[in-house]
Structures are given as structure tokens and as C-alpha cells.
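These are the structures in question, set out in turn.
None of the figures in this text is laboratory data; all of them are computed from the coordinates on show. Just so you know, these numbers come straight off a predicted model, no measurement behind them. Cβ atoms are built from the backbone, for glycine too; each structure is taken alone.
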Structure I
Amino acid sequence: MIKLDRRKFLLGSAATLAAGSSASALPASKLAQRHQGYGAAATLWDLQADPRLGEAISTYCTQVVPVLELKWPMLRPDAHTFAFERADAIYDFAQKNDLTMRGHTLAWYHDIPDWTKQIKDSKAVERAYVDHISTVVSYYKDKLTSWDVVNEPIPDNPRDVKDRRDTFWTQHLGSSWIPLAFRTAAAADPYVKLAINEYDIESAKDSFIAKRAAYRNLIMELLDQGVPLHAVGLQSHLHAELEIDTHGLAEFVTEIRSWGLEVYVTELDVNDEKLTGSPTERDAIVAKRVNDLLTAIWTSGPVRSILSWGISDRYSWINGYVKRPDKQPNRPLPLDGEFKPKPLMDVISKFTKDV
């Protein structure tokens, strides 16, 4: 029998995790300056380490998403334990600051804990998979606005529109792993919005166009099967050197919406590794890429959920993994390393002020 572990979480003072003592204590002037529908991803470690991060999120955002805390490795230390305490702390931060929270992610090819990989019997894999999704979604029932149910199902260079990423889940569950995740999540919480999520579909590069076509085909297949899918996530980890395929992206989004689905921007940032020039020049190009992205998406209607993968360059995964040739830090997010707004924040403000 799997144990629900909701141990009391004592990882820092409440002041570190909350910009205000309670949602009702936030002044109306602070709530009014927020960008409606805009949110940011954060880890609990960073929220605890730097009060400026929580202050920035509570100043600019209306929603938050955990980077790591709802992924399998952190949530499932072993086959018998669900460790919700870290995700709960971020949820508490959201509640105290009048923010909503969305879930990321239930089924992903990456970050599968070692204990799961030790399961050899496909029926046992299915039981663990269903139990995980059902337990986690049930635990947060009526608390979250949406879930990234299936994350990154399309390979980077799909051979054709039916190509799917080969994963631990496909090896045991075949093609059913995707619809099974959605049906299990819907059964656990019939009211939460369920999204599929993918990256590298925004430019006119051949591999991006092929991936966009495969993503479209998968979404259409799921709808034809009656799968409870409500939203399509565009991660939007943009490459600053690549222009946005505004026409192709606008067509894709328009079609997706015609099928009754919402469109979310789920993990926005811009990798400027290959840009030359001063920080000011790079910031201008980064802002233009996001402006082009959001303009294309808005062709068929407003985007009611825009999340950046972090809010300050100081806490961007890009600066942890990608090094510029000139050794300068990347500038991928709306606030710089000292939490000062950049032109990218002006773009976000433009597209969220009337949402």
C-alpha cells in the first residue's frame, strides 16, 4: 500500500516564502500592478535563498508553477512514498500572495526515478503510472488551475507526423501512455484543465516545422479518441538567433483553437547564446522575438496564460547549462540578475494588460 507523506514542512521562515503574511494583507495597489495571466516558474530552494524572488513573483505575477517539486524524482523518493511537502510549500506561498498555481508535470520521458526503471513487468509499470497520476492529481484536486499532463512527447527530428518520442513509458505501455495519462488525471479531478506541452515549434527551421506538424497530428489523434484534453502548451524556449515563423505559428494556433482548445505559453525564455552585441542590443532582440511570438498567437485571440521559466536571469536554467562564448551571462528572462525589468517585461505587460 502506498503511503501519503504530508509531513509538516519546516524549511524556512514564512517570511522567506511569502512577500506578505496573507493574501488579504496584500495592498490593492500591489495587486493592481500585476500582469493578469502572467506567471513564473520557481524552485523552493531559490524562493528560500533569495527573498527578492518571491517579492518579484508577487509583484508582477498572478500565477506560479513549481520547476521541480511536482516531478517524479522529487515527489517519489521511493515506490511507497509520496513526498508532497516541497510542492505544498510553493502552494502555500501562492495562497499567501493571492496567486494561482498550475501543475508540472505528470508524465515525461525525462526525470524518471531509478526505482521506477527497476520495474520490468509492463502491468506493474502501468499500475505504478496510473497510481502516481491518480494520487497526485487527487491530492491537489480543486487547488490547481491546470496540469501539464504529458510533457514533450515529440522527438526533436520527427521522421513523419506520426513519430513519437521513444520513452520508458512507450516501451512498457506503447502508444497508450499518452491517452492513459489524460484519462487518469480527468478521473481524479474532473474540473482541472489538462494540457499537453511541447517545445521547438516556433521557428521556420525545417526540424521545427516537422515537429509542429507531428504535434498537431498527435493533438488531433487525441481529440478523435475522445481524450479529455483542454489546452495546448507552447513551451516557447526560444532561440534568439531564430526568427519566429509568425505565419506558420498563427495558422497552427488558429487551428488548435478551432478544435475548442485553449493555448498556453508555458515555459517562456530566450536563449541569447549566439547573439553578439551589448546587453542592450541583445535585450532588444530578445524582446522582439517574444513580441513576434505573442503577436502570432494573438492573431486568433488573447493568450490567457503566459508563464516564463523563471523571472530573473539570476535563476534561469539557461545560465546553469548554456555558456556564451564571451563568458557573459545569458539574458533570457523579464528581469535581469539584479531584478530590474528589461524590455521583455514591457512586451509581457503589453500582452497581459487587457486579459
Structure II
Amino acid sequence: MEIDFSSINRILVAKLRHHGDVLLSAPVFSLLKKRFPHLEIDAYIYSETLPMLEGHPAISNFILYNKGWKKLPLFKRYREELKLLKKIRKGRYDLVINLTEGDRGAVAAKISRAPYAIGFDPQGGGMRGKANCYTHLIKHTPRPRHTVEKQLDALRVLGIFPTLKERELTFHIPAAAREKIAALLPENYVHIHPVSRWMFKTLPIETLVAVIHYLQERGEQVVLTASSDPAEMEMNAQLASQAPGVIDLSGQLSLKELGAVIEKSRLLITVDSVPLHLASVFKKEVVAIFGPTCDQNWGPWQNPHARVVTLPLSCRPCYQPGCGGSGQSDCLLNLPTAPIITAAHELLEQAVTV
């Protein structure tokens, strides 16, 4: 059932997920604002993911859920959550779109009293009566489908079908972030972000060292990045110790600055993590390495300069935290260096000839 958008003025879009997921929701905001310029569109996200959408030209305001509230005494947590729900109620939204299957977005839709609310068909899951929180249900597709397309299904349900150009990602980098990276790094470098918050997505140290040595032999400056997570920083420290000459920026960059590093690089080599999606924003040359997660759902998006490298095992993608829950993934432990190096070589050579 389509909606008459001439009667819609305020929209709340909820995307309560991790950083990469939030970035992949950006086209929903862009498309709504392009088709209906009069709309005021707010985003309901976790506070830690704000940098992924901050500066998006289509977003008017942010409503932020602080995960730190979960550590508060029960009555204090409920007090904070109640304040947030009251803020949503006072927003007087005409339409609420929940882009996840989670209950929190469904509660926001219900509490808002918006005439229209869109969410994924719970199919009997989640809280009781969840389907009744919505006026429109997004049907799930049985086959793999890129996350960007899944998000845009929330608008297709309303009869809004995007062109290919309207599905592009958006990420704002402040001038100060670009200036910092320009001063910090040389003009030419290859960027490797080998880590993820889920370390079972990462390659073995020896594989990465071999790739770095290949890059150094061809005269490339290699830059390593990671978050401030101790496990991520330790892995990059091991890489740096076995490959002298690399620049290790682990734990030193904001998300906006990380975006500037990717934008300026000659090539990015990474696993299924936020930098992969940032590379898609800038159509950056990228070697994307996938193990237990699905590249059809989370791979490069509309990026002609991307190469996906996987080990073709019958069990992948399994979505498990390592084989049998071990924390290590056979599809990465046994992935040869050759296809990674070949993909990197081809992309670097193509960049030279352009």
C-alpha cells in the first residue's frame, strides 16, 4: 500500500545496529529526501555509530540510544529509556521506518503513534504482538541479498523504487580529518585494515606478513589501522614487528579520520569490516577478504574497483564464530596468499595505467 507523501512531513528511521550496518542504510535517507524534498528526516541509532551518518545532508536530527545505559542500575536504565521514548513521542512523526528486525525499533514505532510504520515481518519472532506495531510489513527474501537492497525494500513496499544511482552510499568527512591525514601520511600508500571486532573474520599473521612483504618489495608504503580494541592493536603490533617500515596507526584515528585514510589510499586490503563499506563510498580499489560471513550480503557495493577473495568451501558462509565455535575459521586459516597478492597486483597496476 502506497502512502501519499504530500501528507507526510516528519519521518523517523531507526537503524539500531553496528557501524557498517548503519552506513549501509544511508541510501534510504538520500532517496527519501531526493524524492520528497519537504521531508524532515530523523535517525534513531546507537550513539557510538553516530559518525557513520553524521553530516548526511538528508538527516535533520539524531535520536541516540546509549548502550552504556545497559550497565546502569535497573531503575536508572529504565529512566533513561523512558526519556528517550518520550522524545520520540514528542517528535510527532508521520512515518516510522524500522530497518532492523529488533524489538527496540518496533517499540519506537508503536510509542510514536505515527499513522504509518514500516518494519520487517517478524515471522513469529521477537516480542509478542510485534507485527501489530507496523502498518506495512517488509517481506524477507529467501536468497542472499545485499544489505543495501534489504534496507531499500522498506521504501519499495511504499512504491518507491530507486534507480541505480540513487542506491549509492554517503559518508561525510570533515575538512579537519582530511587535513590531519594529509599531514600524517605520505602521498602514496597501501592501506591494510586486517581486523574486525569479531576476530574470527581475520587472516593468520603469517598470511598477512607475506602480503605486506610483497607490497614492500614492489616499493609500496604500507599503513595499518585498527580500533583501540586490545586484540586488534596486538595483532597489528605483531604485523609491524615482522614487517619493519610499516606505519601503524592502530587506535589513533576517529572513524572520520579512518574514512580519510581510505579515501587517500592507493589500495585497501581488508576483511568484512567497516573499512570495506567506506571503500564502496569512494569507489576505492579494495581487496575484500571473506571467510564465514556472506559477501553477497555484505560485500563491496557498486564499486567497480573491488575484488572479493574467498576460499570456496561448501560450508561457507556459515555465520559461525569460527569452526564449531572455536574462534578460528578454516576458510581463512587455509586461504592462500596467492589470490590476495594477485588481486592487489591487478588493482595497483590498473591504477597506474588510468
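Assign the value 1.00, calculated as FRET efficiency 1/(1 + (r/R0)^6) of positions 58 and 114 (r between Cβ atoms, R0 = 35 Å, to 0.05), to the correct structure from I, II.
Details: I: 0.45; II: 1.00.
Going label by label, the one that fits is II.
To which of I, II does the computed value 1.3 (distance in nm of label points 7 Å out along Cα→Cβ at positions 26 and 274) belong?
Details: I: 3.8; II: 1.3.
Among I, II, the structure yielding 1.3 for distance in nm of label points 7 Å out along Cα→Cβ at positions 26 and 274 is II.
Given a value of 0.95 for Rg/Rh (Cα atoms, Kirkwood Rh), calculated from one of I, II, which structure does it belong to?
Details: I: 0.95; II: 0.99.
Of the structures listed, the value fits I.
Could you figure out which one of I, II the value 0.55 for FRET efficiency 1/(1 + (r/R0)^6) of positions 226 and 306 (r between Cβ atoms, R0 = 30 Å, to 0.05) was computed from?
Numbers: I: 0.55; II: 0.90.
Computing FRET efficiency 1/(1 + (r/R0)^6) of positions 226 and 306 (r between Cβ atoms, R0 = 30 Å, to 0.05) on every structure in I, II gives 0.55 only for I.
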